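Before anything else, here is the set of structures, which you'll find just below.
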Structure 1
């Protein structure tokens, strides 16, 4: 169970980064609360909130668990790869 919790924490930590960066730099960025979800843009404040919720979720996932660094890295790398493909310049989402 510690491995699964570490993977989940890695996913949430990786997802927190782009939302936090866009939020603190004042840029709109998609969140699950946008219209349509994940495609429309949300305000910088909402992105900061979503980033914080991801960080809290990662903390909850790891609370009381033995952290498995490799599993954490695998989760973060998987999410980062997904995000790069989804938001990258050659993604079908960008081509419209």
Structure 2
């Protein structure tokens, strides 16, 4: 297993990785279950990462990046989205004439 970017999260990551790999290979791939039994371990690891990102000052940078180019809109910037919307609006109004 690989180490976490945050050494303080290595134990949580190792527990989750072990659980997930077991579940995935022994249950999911064999059609014995689709419910991820490792969800609580994932949440613990994710919380640890969240704390590490905040402590290291990375979370603020991520938040700003997501604000500038949110994943929900394909990573486009606000300016790119506005331009795309204008183009679509122009096409729509042009096709109704």
Determine which structure produced the value 67 for percent of Cα pairs over 14 Å apart, calculated from the coordinates; the candidates are 1, 2. 1
Going by distance in nm of label points 7 Å out along Cα→Cβ at positions 20 and 36, which of structures 1, 2 comes out largest? 1
Test item: helix-only ellipticity at 222 nm (-39500 (n - 2.57) for each DSSP H run of 4 or more, over all residues; to 500) calculated as -20000, pick one of 1, 2: 2
For which of the structures 1, 2 does the calculation of relative contact order in percent (Cα under 8 Å, 6 or more apart) return 19? 2
Output the label of whichever structure in 1, 2 has the greatest value of distance in nm of label points 7 Å out along Cα→Cβ at positions 44 and 84. 2
From the coordinates of one of 1, 2, distance in nm of label points 7 Å out along Cα→Cβ at positions 4 and 28 came out at 3.9; that one is structure 1
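No lab work stands behind these numbers, since they all come straight from the coordinates. The shown structure was predicted, so the numbers you read here are calculated from the model rather than taken from an experiment. Cβ atoms are built from the backbone, for glycine too; each structure is taken alone.
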